[in-house]
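These notes open a run of structures that come right after.
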Structure I
Amino acid sequence: MIWTSIILTLVGAYLLGSIPSAVWIGKIFYGVDVRTKGSGNAGTTNVLRVLGAKAALPVFAIDILKGYAAVSLVAWSGLTPADGGYVWLKMALALLAVVGHMYPLFAGFKGGKGVATLVGIMFAFSTGGILLALATFFVLVSITHYVSVGSMVGGLLYPFYAALCGTDDWRLLGFYGLVSLVIFYTHRSNIGRLLHGTENKTYLFGRSKEGKKSN
């Protein structure tokens with residue numbers, strides 16, 4: 001019976017990750033498939049560039065919530081924190097949520113990079129760690145105007161932040177390291193554009209007059 005519950009939670013995590021918030025919000029409220037505009041990515045950053053902050057904020061919120069909810073499904077598995085498989089199941093739920101976001105069942109298996117979903121997942125694992133990573137993200141994006149730089153550096157530092165906030169389980173720290181690698185892998189095209197100086201810039205708080213003149 002417990003195996004049935006575990007399998008259902010794993011399927012549920014993938015299905016939650018498959019909720020294509022960027023695609024649905026773009027199509028329903030704006031008549032636009034964001035995968036055909038801008039970078040072609042079904043994520044918050046591309047929605048921000050193509051449709052603006054009013055559309056990007058709910059996309060960001062939904063993607064965070066689905067990542068958090070996917071990991072929280074562990075409570076329905078029948079396992080408890082005292083069980084040896086509890087932590088492993090949480091990590092499996094997290095990975096399936098990311099896979100769902102990147103390859104969503106409900107959007108033709110063409111999704112986004114999964115960063116916002118990973119933010120929700122990391123909230124479920126180490127709230128202090130992800131808050132520090134988010135602070136790093138916003139500082140770097142405000143300075144460089146490259147969301148990819150903020151995402152990659154924030155992801156890279158998350159394991160260290162989590163350890164700083166009290167995480168000492170080697171399984172979790174190893175998992176956080178894996179998450180960092182996933183973030184770099186999904187941003188491989190961004191890395192190429194950064195090296196060639198063609199990466200798109202994002203202005204979180206709008207461009208200054210000087211910035212508009214120089215760009």
Structure II
Amino acid sequence: MQDYIVHPPEIVRHFFKRYTWKLVPENEDEKVIYITIDDGPIPEMTPGTLDMLARYNAKATFFCVGDNVRKYPDLFARIKDEGHSVGNHTFNHLNGLRTKVSDYLANVEQADQLIDSNLFRPPHGRMKHRQTVALAENRKIILWDVLSKDYDTRVSPERCWQNVEGYVSNGSIILFHDNLKAVPRQRYALEKTLERYSEEGYTFKAIPYKPYNKK
């Protein structure tokens with residue numbers, strides 16, 4: 001079960017084709033990893049995360065909770081100013097399976113007013129089919145092929161790093177978190193990831209995004 005959660009199998013990806021699980025470069029000689037970071041921005045975590053990424057000249061994609069962007073606009077601005085991508089993670093970190101379709105879509109639209117990105121990631125990686133169909137019309141829904149599980153307080157920092165190390169390949173989308181539950185696992189495993197794969201010649205890129213709001 002651990003492997004299934006950390007590295008979604010091909011059969012799952014096959015049945016959820018509206019989701020982007022991995023971004024393999026067209027140029028086979030290019031070695032790229034896409035780090036994604038969910039739930040921020042918050043002052044206790046985001047500045048240190050940005051500092052760490054900068055030390056390795058790494059770009060990432062931050063899937064932001066709209067209410068956190070509202071509370072900490074300067075941190076959100078810093079993310080973009082430093083060349084990272086941003087994506088919508090709903091306004092209140094809603095679980096799609098537990099939320100009416102209309103309420104969920106309205107919450108995403110509310111976050112759009114602050115985040116303005118065509119990238120979307122559902123909190124917990126779960127949505128109802130009708131939510132997925134509606135959002136996929138105009139957005140790129142990004143999941144992952146490597147889950148660090150840094151949010152799980154039962155997981156040691158070392159195990160968190162092993163989750164990443166065991167499954168990363170070219171074009172992998174790795175999921176870390178920018179919330180208080182992720183300390184100290186995120187700090188340990190993220191730096192290990194940056195250090196190891198920088199040494200192996202990988203580039204850490206942000207997932208390209210476009211403004212979503214219709215002006």
Structure III
Amino acid sequence: MNLILLGPPGAGKGTQAEGLAAKHDLVQLSTGAMLRAAVKAGTEVGLKADAVMKKGGLVSDDIVVRIIKDRIAEPDCENGFILDGFPRTLPQAAALEKMLRSAKRRLDAVIELKVDDKVLVERISGRFSCSKCSAGYHDTFKPTKVRGVCDTCGSKDFTRRADDKAETVQARLMAYYKETSPLIGYYFAKGRLETVDGMGSIEQVGADIEAAIENLAG
């Protein structure tokens with residue numbers, strides 16, 4: 001089973017991909033991790049990617065697709081994979097489709113996690129973590145039991161990621177709707193898309209994704 005999860009940043013794609021991968025014996029493929037692995041391994045395409053990145057450039061779609069092709073040919077991907085963070089644009093989707101055909105693979109399902117933008121901004125911008133033990137918290141949904149004190153290690157030093165600021169999250173949402181949301185129509189037209197409400201609990205969203213996959217398979 002080969003899957004793609006679509007949705008704006010903070011929609012929970014990574015969490016759901018991790019659960020699906022464990023349940024169905026799939027491999028979660030992150031483009032960033034695959035790039036780093038290819039560079040470290042010194043493969044032909046990894047060397048090309050490394051040369052581009054060292055010059056401060058963006059790795060081309062062709063290189064990324066080639067890295068994905070090499071990765072899914074490995075034995076652990078025989079049972080299937082979940083793409084995390086790719087494709088992001090229509091040209092990338094078309095290139096991925098062509099590559100999968102050449103590799104005699106196909107996408108079985110594309111699941112869109114639909115979320116409320118206002119709640120999503122609050123969900124992301126409220127996150128913070130302990131600087132000492134990295135325990136995660138949230139201003140609204142998971143505050144510390146004692147204000148300003150880490151539940152796990154008792155530290156009073158906390159940090160917030162720069163890209164979790166409300167303004168940054170809104171900018172990332174705009175980029176998603178401009179560049180990535182057209183993929184929803186693209187995969188709908190191919191009969192591979194199911195939309196799931198991403199605002200429920202992790203367990204509920206996971207159950208809804210399972211039902212959506214079964215619906216597409218049927």
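Comparing relative contact order in percent (Cα under 8 Å, 6 or more apart) across structures I, II, III, the highest value is found for II.
Given that mean count of other Cβ atoms within 10 Å over residues 41-48, derived from a single structure, equals 25.6, which label among I, II, III identifies that structure? Traced to structure I.
Can you say which of I, II, III returns -0.48, -1.40 when log10 I(q)/I(0) by the Debye sum over Cα atoms at q = 0.11, 0.18 Å⁻¹ is computed?
Traced to structure II.
State the single structure among I, II, III that was used to calculate distance in nm of label points 7 Å out along Cα→Cβ at positions 49 and 185, giving 2.3. All intermediate terms of the calculation are to be shown ahead of the outcome.
Details: I: 2.3; II: 1.4; III: 3.1.
The read-out was computed on structure I.
In this comparison of I, II, III, the computed figure -22500 for helix-only ellipticity at 222 nm (-39500 (n - 2.57) for each DSSP H run of 4 or more, over all residues; to 500) is attributed to I.
Matching task: 0.60 is the computed value of FRET efficiency 1/(1 + (r/R0)^6) of positions 89 and 137 (r between Cβ atoms, R0 = 30 Å, to 0.05). Pick the structure from I, II, III. Could you put the intermediate results ahead of the total?
Working: I: 0.60; II: 0.95; III: 0.30.
The correct label is I.
Values quoted throughout were computed directly from the atomic coordinates according to the rules given, and no laboratory measurement underlies them. Predicted model only: the values in this text are computed from it and were never measured. Cβ atoms are built from the backbone, for glycine too; each structure is taken alone.
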